[in-house]
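Quick heads-up: structures coming right below.
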Structure 1
Amino acid sequence: MRLATIETPHGSRAAAYVDGAYIDLHAADGRLPTGVRQLLEGGPDLMRLAREVVGGNLATRIPAAGVRLLPPIPDPPKVICIGLNYRDHAAETGAKIPAEPVLFSKFATALIGAETPIVLPSVSKKVDYEAELVLVVGKGGRHLNAATALEHLAGYTVGNDVSARDWQLEKDGRQWLAGKTFDTFAPLGPWLVTADEVPDPQNLGVRLRLNGRTMQDSNTRQMIFPAAVALAYISQVVTLQAGDLIFTGTPPGVGMARKPPVWLKAGDVVEVEIDGLGMLRNPVVQG
């Protein structure tokens, strides 16, 4: 099932994407909540009801053309990111291969949906792109075991860890948090694809195109710390909650590693595509 958050005259609504159209789940069945995060919090029973509604509802489908997409989870409890999680990316930046996951975070105010513009802040001149697989937690927990950690996932989506490199790496003390969490710096979507439709999260092609030119092209099997290991590691630190988002790191090909560097500019269009999960497209504008 592909879950999305769409904008409607009644506000944002949890929806399912089916054959080029969206089903407003709450409008189709009032027992279903209006938000995707609340749907995940409801557990297997609500998810089962949502699948029944999607399978049998033809009357309330909204054509995808003209629908404004918000992030699939617009209100996550936490947005946690893993840095340097592809060996080749660590090498291209001159960083040491980490022995443990490198963690940082973004704020929810950085989240935007597909087709919403990435806004370049006036205080940064070195804004970069990063294609990433994003994990969506479905069942909370603490001190997870890597062998069973994937059972806690609701599914997967496509993300772009937009980064102001001058803030992240050139400010006193290296302002990782500030450089990573400017408003609009976490495009997400277009959908959350439920885990049952992704047989192997460690065998997904990841690509990023900038104005049609392929800049990143790799596979999640190149991760240093696979999704299950990352989940278990993070759960040592914080209690995972339904709706938490985990950006899993980016493959090689980022703008700052190119010679000369490639920074995002007004008028650019960034597309991130992951096998089976869809394509996330965002234009770029100057703030």
Structure 2
Amino acid sequence: MSAEHSIVALCAALEVTPAGYHAWARAEPGARERADAELAEKIAAVHRAHRGRYGAPRIQRELSAHGQRHSRKRIARLMRVRGLGGRCARRWVPRTTESNHSEPIAPNRMAGRPAPTGRDQVWVSDLTYVPTAEGWLYAAVVLDRWSRRVIGWACASNLGAADTALAALRMALRHRRPPRGLLHHSDRGVQYACADHRTLLAAAGIEPSMSRPGNPYDNAAMESWMATYKRECVALAEETGGYATRAQATAGFFDYVEAYYNRVRLHSALGYQSPVDFENQLN
């Protein structure tokens, strides 16, 4: 604005003296301003490290873990000043459940069941899909309901292939070796109702459970994870042009799950710990 109007004219419009303006311009920033500027740099560094995924609550927790204790309101204010924000939830409407089949449906054994108190008591599973320039990539996931840790996953180019869900379950069984009596909950999709999947569950001593038709709340933890993955991984890729190939999308899935989500990302339901840290601390 000073390029268009003289300092004298601006001071007159704002009812301040030119001398007062120049004194203000020469003044050193106060202690609070310097502290805010220093904190804003730390906030921006955490925000960049998590690729813009973190909002004020998680940034506050991460700074606190490093001995930097600041109020959430202050962090949120400084983020607004810099135009920073976490990744907001968005609605994902694609449907991957094919429940119009003749395979047997397991009852909803998770309904009314107490929340798990340790690992490998309840596993939840689901399928989702990711757009690429080559076509859809389908991903099957197995999550430990207690720790929210992804313990099995697999990707494929064909949703109808039950092998994808089977591969994710086999990975979970190989990594965890759960005791008999574990509950496995999923939707009513044919991938989970088919004979091969039921046989694998039975051989491992796992009890199947399935959601009511058209009720995503029966598998809320898994639905929440899928939404988080789409928001924090797929949407980031789409902002830079999306995935060119299924192999690229698979690599992005691996990096998000194994390098970031399980080991680094702070989860609000776990007291702002990562799933791995949560298991290591309480198990």
Structure 3
Amino acid sequence: MIIMLRLVHTLRFILNHPLNDSVKRKWTAITTYFRWQISSRLALGPTLVPFVNGTQLIVTSGMMGATGNIYVGLNEFSDCAFLLHLLRPSDLFVDIGANVGSYSVLASGAVGARTVSIEPIPGTFAKLIANMRVNNIVDRVMCCNIGLGRANDTLHFTTDSDTTNHVVNGQDPHGATTLVSVQPLDDVLLADATPVLIKLDVEGWESEVLAGAKATLQQPSLLGLIVEMNSRGKCFSENEQAIDDCLRSHGFAPHAYAPFARKLTPLASKNPKESNTIYLRNIEFVKERLMTAPPFYVSGRPI
């Protein structure tokens, strides 16, 4: 029953994805999905798959986030497209909760920007490093095998939950865990670092990361953050409320992005949405960047 529900959920995701807006593209994506399910089980090791603008990802069966890129081109379409359209080769991107490095590959491989990529789980960190090497971008990406928080500490993280590994905070851990060194983001970034965009996806620990990033949030260069919110209620959770309050206090406001039109839409105040949220400031400058970015090719289609 669980397997069938997962199949239905995945197929619905594929069919409703913005890049699959024709019968032909839907059919191709579904065929790709079933082909991957068979070939990945027969493969003796990881598979190298094409990504955006000539980049590649090393993928194995069961990588939830990475395999989504195989089926639909860009798993988190609007957020990844926003990154591609906003960043320039001279920019600095900070990827917090990098996992195997999809966002880092887009930033430093497809765009050519510099990246600070932070992933706390040792096994996942090894896969992150492998993806930087296969794309020949190790000279543009600083990879850090640490966690982030409001202060220097050592915390337990889960290790067997793939994209949902998280800090075990004041509760008994379920499954495998590991101790990870935790630092404030302000201490990790160099004093003269000028990030343009931050992606923050740390499974409910986002407000703690922001508490250790006060100097970074004050950097004039910082235009936006892509933050995992994923509220499923009618109001913010405690963590989400702290995120929203913190970012608004630094002049950021939540927006949605339509990649094909390259259009930003302000989100209603205190309105949770079941996806990542893009927080932005200096909106007119951001709009100009988005409109003047070159096209990027996803599964052969320009965006």
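We did not get these values from a lab; they are worked out from the coordinates using the rules stated. All of these numbers come straight from a predicted model, not from anything done at the bench.
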Name the one structure among 1, 2, 3 that Cα extents along the principal axes in Å of 53, 43, 30 was derived from.
1
Assign the value 16.1, calculated as Kirkwood radius over Cα pairs in Å, for residues 140-267 alone, to the correct structure from 1, 2, 3.
3
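Where does the value 15.2, 44 come from, among 1, 2, 3, when Rg and Dmax of the Cα atoms in Å, for residues 44-187 alone is the thing being computed? Present the calculation step by step, with values, prior to reporting the outcome.
Details: 1: 18.2, 57; 2: 19.8, 58; 3: 15.2, 44.
Source structure for this number: 3.
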